[in-house]
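Right after this note come the structures.
Any read-out appearing in this document is the output of simple, stated calculations on the displayed coordinates, not a laboratory observation. Note that the coordinates shown come from a computational prediction; the quantities given were computed from them, not determined experimentally. Cβ atoms are built from the backbone, for glycine too; each structure is taken alone.
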Structure I
């Protein structure tokens, strides 16, 4: 197709461009349309993909990509590009390996960059015991709560807010220039230079903070924020963009993958700010203007961000080690000949098929000495649901099922037994465990137990 287009008079200029770049552009367009149609039909998961937009000559950022046939590294640090020739390069660092592709980028400020794809071997860090929960914010970029009981606040440099006055001045000068004039092009480049300084400073700060988090903690837990929804608030949009939460979390994930660490994302529906991290009491509402509050259940005084970080840490650790991800509803099985009862006053035996052919003996009990509900299979502990009694409220904090019994519905059996127990005793609960919270959402009859 490209060869035929070059032979036509309207497309003769394609011969002046490296064929490798043209092929890559066609492949990119094909992939974009395939993702678009797969998203419309439901084959592609995740957010809905919009209609592909073709590049324009008026776009401030231009780029093209070359594979190994289209570029070559010359001795002396020069870069050879097909149909262009040797280009002088100011290298920011030595390449750690042989590049497989190169992308040439022209930024809106007029600077050119070469970005290389290089395979990098993982560099695992020595394992540590500490884990951290991170609450992202605007006043502070991040509030970090660690399992060691320490707290660290990362200030938000607000690079965009610092440069706001200068950007307003340069934008005003740009608006006064005649359209399509050379002076307007110069003014546009001046604005782009200021935005580039802000972006580079923010990116550098994010790199340093993400690397420190990954080095100090074996696992990092962050909240899955709805950033696209937040920026619809015109009063917060600039501050949210200035913080750059999305870019920071992506850097955190990449560095964790490279250094053998774990980044776990907690559900955005977790009420981390308005749930007491000490007793589990949940407030009806928590406006953004409230930065410090006192829990009416246990009278603990909380800093809003630090309390949210503690809840994110607890929820993340529970989700990594408990039954979350397994089926909430118990699997279908053979009906029992004798009903075991509808109240949890005594242990509830039940039976699932055993690999040997006999029926495995299961028992769900309330181990008050250990403050947890337990499920035993043939006398072996298969899982448990921990709880804490705080001022008459039962906080269900953690559910865990052994890997050997995963996917068999034991987490659901524990949740059902615990909720039946609190119903029979007329006790209110605080479902801090995400698995129990999901179980209650799917079984509305237990919502009366939630305080």
Structure II
């Protein structure tokens, strides 16, 4: 049978390593893998990746799209275009900061309707846990959310109030029964001098860092590990920034507890010592910490203790970021970076003697395994043809005109990064080609156990 498309690449990342092969694609699936360049009779169309790398598309399971209700922050079209431009072929949308938030089946339906015809990459959804939606959790799970997000501190919007540890104890048996991940924003805010310091010095990054100390994270993670062990709840720590927690995470995993952990590019690339005062582009929660802390996070990722890397893409209008005032107390906490996660991580990998296979494990295969997306994350026959071609030797400079997401605001602006995304395929369809979007939106809605 003649394939729809063959992509020939001397550096195709297969499970066994980089190989000189052609990947055959039919009806959105990988239908064959042949050594060398495919013959003309094998495919209706043959493309060559030259000296670039062909690997599985990235999967980002921590993205805030904010549609419906807050499309002035970000929407499905702009977010998924930015994802495609960054080699991301699948994302999972967080239950906030859309309005309504995804805490009921009715609100999930609103999300699904809002996304129709706008997805340039595949998109699934997380549900949310708030104090008054216990009865919605099982129906949401049945309707296909991949798990549930919870905040142990204020989320930033009143529509998504934080949940207490006592409430999580109350619903733990239900969460264990559902056997899908509980994603935890792990900060337990405790009164201390840090917030007063920030109020006195609202433009000081050091004051902001002190206002959300690592101890907030450490206490929350300790409590979640206890919940995980007591009730066998599948627990996932989002955006880990405190290296202090690594020892307890290691001990929990050694016990075989169902615990997983992610971190984000900004916690690995930037260091608090280098962040200028009054530059609110760097504000996120939990905050970017000191160099020594972040080197420990990198080592934990390299050793496999941290499971994978996702962006926590969290855009907001420039006025909400207080870009013109530099007020870190009032600014929205969030960094938008889904378009640049591959070159950011590859720049770090090059410096630390890591390889393309590591990037794939951290940003595609590992995330696919976590989500149960068994037909993604690897180039093998039968899997979805979600692919990215990128050149690890080319440099790219982050500039405002390059940015495809809603607001061209980035702490990476002006930086020269290694690794240039050239082409992105979603279900075998070429969607992004060297700066241009060349197809109508080919992305699919993903529902758990129906990928």
Open item on the list: When mean count of other Cβ atoms within 10 Å over residues 137-144 is computed for each of I, II, which one produces 17.9?
Closed with: II
TODO: Figure out for me which of the structures I, II the number 2.7 belongs to, where distance in nm of label points 7 Å out along Cα→Cβ at positions 249 and 393 was derived from the coordinates.
DONE: I
Open item on the list: Matching task: 0.05 is the computed value of FRET efficiency 1/(1 + (r/R0)^6) of positions 25 and 257 (r between Cβ atoms, R0 = 25 Å, to 0.05). Pick the structure from I, II.
Closed with: II
Task: If relative contact order in percent (Cα under 8 Å, 6 or more apart) is computed and equals 10, the structure in I, II - done: I
- [ ] Out of I, II, choose the structure whose coordinates give distance in nm of label points 7 Å out along Cα→Cβ at positions 73 and 313 equal to 1.5 when calculated.
- [x] II
TODO: Work out which structure the value 4.0 belongs to, where distance in nm of label points 7 Å out along Cα→Cβ at positions 33 and 401 was derived from one of I, II.
DONE: II
Task: Structure responsible for -0.24, -0.43, -1.37, with log10 I(q)/I(0) by the Debye sum over Cα atoms at q = 0.06, 0.08, 0.14 Å⁻¹ calculated and labels I, II on offer - done: II
Open item on the list: Tell me which structure, out of I, II, gives -10500 once helix-only ellipticity at 222 nm (-39500 (n - 2.57) for each DSSP H run of 4 or more, over all residues; to 500) is calculated.
Closed with: I
Open item on the list: Of the structures labelled I, II, one was used to calculate distance in nm of label points 7 Å out along Cα→Cβ at positions 361 and 385, giving 2.4. Name it.
Closed with: I
- [ ] Assign the value 16, 12, 10, calculated as semi-axes √(5λ) of the Cα gyration tensor in Å, for residues 17-56 alone, to the correct structure from I, II.
- [x] II
- [ ] Assign the value 10.1, calculated as mean count of other Cβ atoms within 10 Å over residues 9-16, to the correct structure from I, II.
- [x] I
